[in-house]
1. If you rank structures P, Q by relative contact order in percent (Cα under 8 Å, 6 or more apart), which sits at the top with the largest value?
2. The value 3.3 for distance in nm of label points 7 Å out along Cα→Cβ at positions 81 and 281 was derived from one model only; which of P, Q is it?
3. P, Q: which one has Cα extents along the principal axes in Å, for residues 73-296 alone, as calculated, at 78, 40, 38?
4. Taking FRET efficiency 1/(1 + (r/R0)^6) of positions 49 and 169 (r between Cβ atoms, R0 = 25 Å, to 0.05) as the quantity of interest, name the structure among P, Q where it is greatest.
5. One of P, Q was used to compute helix-only ellipticity at 222 nm (-39500 (n - 2.57) for each DSSP H run of 4 or more, over all residues; to 500), and the result was -12500. Which label is that?
6. Quick check on the output: 0.50 is FRET efficiency 1/(1 + (r/R0)^6) of positions 25 and 129 (r between Cβ atoms, R0 = 30 Å, to 0.05), derived from one of P, Q. Which one produced it?
7. Can you rank P, Q by percent of Cα pairs over 29 Å apart and just name the one with the largest value?
Structure P
């Protein structure tokens, strides 16, 4: 995919001051950094981003969790409760394009880094707050972790098996959802700034994002007045569209329309089901999904998954294996798209990181820098702000860093 131009050229010249930790904010700033922004990650002295302690697993003492979402950034440690530390942050913000924080509503103002304060320092600043429930409303001060978001947004009510305990999705989608919407908002605000010269305040609520992701499930409820059911891997409005167990492993099929249904039946040698009134149209198949699944399961149990996948793929019926994470990172398509990359970390050595999912014509998707050590770039960043070595030493003695 590399075509000779560094990905950094896309957002080159955009400086982001990042006061986020854990996942939602760091995911957002990693995307901005991948696109070339200069991201300065501001961390607490000694402790750093809380996810630095999340483990095991660790690689030479470095958290695998932290390493997964903090590449292409620089780290500076600042004590924001110190007047000198706060002064340094204000200097950073004065020449920055974007500021992003994920404190509970009201905390940024108490620290002296609220929107009104920073906007006076830099009226062109795009200021983004990420919180669980947003900056206003009856739940605004409540904390939110991923499992709470998945529960309160309705996702756990539609995930898993009927009559079994609710199940959360295995990736922290709440935080990633918030990070993605923050990125979209920031990019839109930067575009608007090009036209007006003014920054914007962005209020990203993780719950808002998750509720918007309900998409067709919300549409099902709006149209029927009924709550969507937990259907394991099945789809509420399409059938067959689920996982089946072959003689050796699970695989999935997605027969999304009546034309595909006819092709599906023909290639499996069950042409008699095409005209069966129980399965004639997609609404018929949805109504009789359990009986259809029973018939198909009996057929699929007779051969290994690879046999069925080859048969179905030969006629372009959407299908795929249920892969483990280790299988994902040996998949030839994933490797071809450079979604697995390696970088050298100063402490952990050679580490694997995820590739950049955004591909652009004429732009390389190579990773520029590994996740930073805590405070690794403090002196470098302070030098860019005009501090001398003697002044930096004094700041260290005053515990501002």
Structure Q
């Protein structure tokens, strides 16, 4: 029996400040009586850690920023950190943290919960790299059955994993914590946003190729009365900046790099239309349920979305926007015009708010609470 608080390590290779899913998990563990260590990777672009967090946070510094050596060095360094802490519980976020987590399970009996934020081996970065994909797939096959419980972000991904591995994947959607009274939200004027123009927003910490950002910028040539805000980061960021700098757009595409959750909420609430137009060119994007959708819903925005299964299901349940049928910039512009002047626009906004009332963190965290109630610790 433990006489002190059990120790949980939440491990992730992505940014510690902007990954709201990971931060919500840490806060929940603290409330459940754990001493929590959040461990991630040091990157040059990382925002400062929040010193008021009720848990420990550490970034591992490694000599490589990308490629196989980065993953190998991070895995070994993470394994050494876990060895020093010897946690009773490890939350492994995505496949690139699972190997060190399973080492902790084998050596110290740590209980391992695997939280797959995406359909990892089907991400676009691996689609045309068969050797790298084969290595990740081999690791997944060897490690996934050694986990004690598993979580993912959408019903489509859960079903795909279940069919492949005959394992249960619980679903915790990427919903934000509820705004209280909105008192912290800044008006357009305070954000430097135009007061009289229609404002579109595309947000995301992983705006990569295939997310539709480039086509959306090109659509802005057809929308002189509108302004587009792109907020976040990702592999397409430099290309986005280059496209947005075209003088003929007259500053109507404004790019803002990573900002805090509170700032982002203000920009989202001040917008008129939320956009999520991932291309279903790979299974990860096809099966995804993008985080930003729930931010838009919480802000009561009508949405323009691509026709992928999870978003079709959502809009069938809560008709809160319109679809694009392809990624031709002119078609995107046409659909934006239709949405902006739609006779059911007020109903779309109402449906967004209804969806936000259903998909809340209070509801999603019940899955976590059930899993944590089943955690069994080994004496160390």
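1. On the way: P: 20; Q: 14.
Biggest value here belongs to P.
2. Details: P: 6.7; Q: 3.3.
The correct label is Q.
3. Details: P: 78, 40, 38; Q: 60, 42, 32.
Of the options listed, only P reproduces it.
4. Working: P: 0.60; Q: 0.25.
Max of FRET efficiency 1/(1 + (r/R0)^6) of positions 49 and 169 (r between Cβ atoms, R0 = 25 Å, to 0.05): P.
5. Numbers: P: -10500; Q: -12500.
The read-out was computed on structure Q.
6. Details: P: 1.00; Q: 0.50.
It was calculated from structure Q.
7. Details: P: 55; Q: 43.
Evaluating percent of Cα pairs over 29 Å apart on every structure, the highest lands on P.
Here, each number is a calculation from the coordinates, and none is a lab measurement. These figures come from a predicted structure and were not determined experimentally. Cβ atoms are built from the backbone, for glycine too; each structure is taken alone.
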